[in-house]
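Next come the structures, one after another.
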Structure I
Amino acid sequence: MPDYTRIPFHMPGHKRNLELLGGDLPYAIDITEIDGADNLHDMSGRLAELSALAARLYGADAAFPMVNGSTGGILAAVRAAVNGKSGGTIALTREAHKSVYNAVELCDLMPVYLENAEIADIPDLRCVLITSPTYLGRVADVAATAEAAHKRGVPLIVDAAHGAHFGFSDGFPRNASRIGADVEIVSLHKTLPALTQSSLALVSGGLIPAKELEIQLRVFETSSPSYVLLESVARCLRLLESRGAELFAAYERRLRRFYARTGLSTADDIGKIVIPAANGRALMKIFREQYNIELEMCGPDYALAMTSIADTDANFDALAAAVLNERVVGTPPAETRYHIPRRACSPKEARQQRGEFTHYRAAAGKISREYVWAYPPGVPLLVPGEIIDAAVIAELNATEPKSDYGKMPKISVY
């Protein structure tokens, strides 16, 4: 069993801070669509009011509470953007979440990566999707991307799962809905006080009609939504409405004090504390075993502490002491930019081919039938339909990849 006494510098953002949240959420609120509870898929009462509050807080035209994380929102947003039709291209950033790639397959889209192409030059473009902020706190130029997408007459979807806390104070970037995004997907549970899977889909402008997004959410979300999670969404949003300014002012003060004490550099999102390390895995273990601090994740040369408004002064003091005691110094590493191989066909077409399992070192020139992911942070080294080349093989040798069909070293190719 996990040790629940450890100081939680990881998701979810409520940090088990029961004093802030008003105690445990009891079984008594685990209900169904009874009288007075409203219906998530046909909102007209309390949930409609909650949606209006979410839209107001995030500066969107409309909002939809979600109870299966940002994954369902991403799937619904992409399908809504293409009007349920198959074919065409989608412009995206390579570090997109798994759910984005699943949406690409479901809609039989051809991915074109913004690292390699300009939006203006991409043929048969159906929509643009970017991740901002990333897991490590890098923020994209959402406004410029929105302008370029809208010049092409296509919508911009922003996977802001890690940015639910944006837009509530000047110390953080403005949230995507306020600077041009047509759909913004946020995971309340990652960086705000909410239970895991509590999320929002926010829609603005007219390129993706709110009604179409609502219809697609019905496709990808459960027909038996958890009212425990919906109550969690409600409490989180009401807390932001009533005490947001106060809580974010205290949060920023704690972060500024932490960075001043430790000398660590900040990410674009100051709430993501990237701790440089000679060995990230070893540092994470030291923090766990010697300082009773559970960090969010680690990479080869860093560890990541996720923070939120629910963290206390004592939490930050403990983290600062650990950083200083371990003499952590230096600049956080840049997010790795992996090689993007040439594409032979769409992911859906590749999945439909008859293939074989081959050791990855002997797969040069073959076409991948599966995803191979670099963990952490979950960026694809291979996407179905891509041609395996020497650069990919070298990256597979240097990382700890995970694949769809089981553990490496064999991968499915044709």
Structure II
Amino acid sequence: MFFYIKQKYYYAFYALLFMSLNIQAENIVPLDNIVAIVNEDVITQLELREEFNVIVNNLKKQQAKLPSASVLSKQVLDRMILERIQIDMANRTGIKVDDTTLNLAINRIAAQNNLSISEFRQSLHQQGISFQHFRDEIKKQILLKRLIQRNVVNKITISEQEIDNFLFNINKQGGLEQSYHLRQILIAIPEASSPQVIKAAQSKASEIVKLLRSGKDFSQTALAVSDGQNALEGGDLGWRKSGEVPSIFTEVIKQMDKGDISNPIRSSSGFHIITVVDKKGGNTHLVTQTNARHILIKPSIVDDHERVKIRLGEIRTRIINGEDFTTMAKAHSEDTSSASKGGDLGWFKPGTMVSEFDEALQGLQIGELSEIVQTNFGYHIIEVLGRRTHDDADEVLRSKARDALKSRKIAEEKEIFYHRIRDEAFVEMRLNNS
């Protein structure tokens, strides 16, 4: 098997060359040890140590009980390996992150912290983080998100029959609004494992259940032994509504109280152990719908923003002076979907329209004409035709069910995807030999 010599291998190459020329050993600078080979890439001891230190600092901030350094190192290395596999797959399949997308993401993070970019740079510097390192990390996270979007999320489909079946089953589990805070431990098994390997994994899972039921801390145990993607968070799956809980867990958690430990649950990924940290119910409510109509005019090369506002202002004045809104909308509105209906947008609930449009509606009485409202679509004048309290529980329920089913499927398919690409990759672990 041949490998291209990457830049990181140059030092090894020249070290061997110098040795062949009888260069004295004390003149050769020792190389950074390799702790894992991942396809055609390597993870070095230095890289592992840096990531290990970041994880340890984060766990200490959370006041988590840390396992031994060797156990934690393996968990960190496993995560790094999966990450390298994903990055390699993204690069090979042409997934890229352009500078514009990256800059927008960083600007958004800075804005969320109420900082300008220069202030954000300074803040990172004070924390000992270089801006370039932060930029590289954000780029990597966007890349990984796009990989999952392409290979998992975009392949998820939800049929109306699935929604019907889902709602029928979820009603027997306390309803869609029932929520659970879960943690899990996964004892993974490779694909096409022998019966002996499966039996050994099951035995290991059963022993862990005994330890947990005898009082062993779940979070610390997950940190030490779990093969799941949430291991370094103590197996924390967070709060999930009933419909978002992985389907293999749903029947089990119905019988569980807060603090219970499940028996090992078999899936294609291995054996799962779950605990219910907490659970709670939820409430539904009626929604106030609005019926409104509008006239939209968009700026263009011919009509700039100022001209559009003047033109729309004249139309508004004519309507106030008695001209028919419907006639004016049909003649002037550039919203092709509503213009033919006299600008009528039908009945809709809050959040359906863009925020600027919604905010303008909130300040209007029935029959009142708005001032000129700017949105990303252009400039509008709006009239509220009516309001009503509408019980759209069935529509809302089905929408929530669709979202919950999608979240559940994504979680399940991501686990399968990670498992598959890990099995298909060439990985050679050298941690114990480093």
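Just so you know, all these numbers are worked out from the coordinates, no wet-lab data involved. Note that this is a predicted model, so its numbers are computed, not measured. Cβ atoms are built from the backbone, for glycine too; each structure is taken alone.
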(Q) Computing distance in nm of label points 7 Å out along Cα→Cβ at positions 160 and 400 for each of I, II, which one ends up highest? (A) I
Q: State the single structure among I, II that was used to calculate FRET efficiency 1/(1 + (r/R0)^6) of positions 88 and 352 (r between Cβ atoms, R0 = 41 Å, to 0.05), giving 1.00.
A: I
(Q) When helix-only ellipticity at 222 nm (-39500 (n - 2.57) for each DSSP H run of 4 or more, over all residues; to 500) is computed for each of I, II, which one produces -10500? (A) I
**Q.** If percent of Cα pairs over 40 Å apart is computed and equals 17, the structure in I, II
**A.** I
Q) For which of I, II does semi-axes √(5λ) of the Cα gyration tensor in Å, for residues 56-191 alone, calculated from the coordinates, equal 22, 16, 14? A) I
Q: For Cα extents along the principal axes in Å, for residues 184-287 alone, the calculated result is 48, 34, 32, so let me know which of I, II that is.
A: I
Q: For distance in nm of label points 7 Å out along Cα→Cβ at positions 136 and 224, find whichever of I, II sits highest and give me its label.
A: I
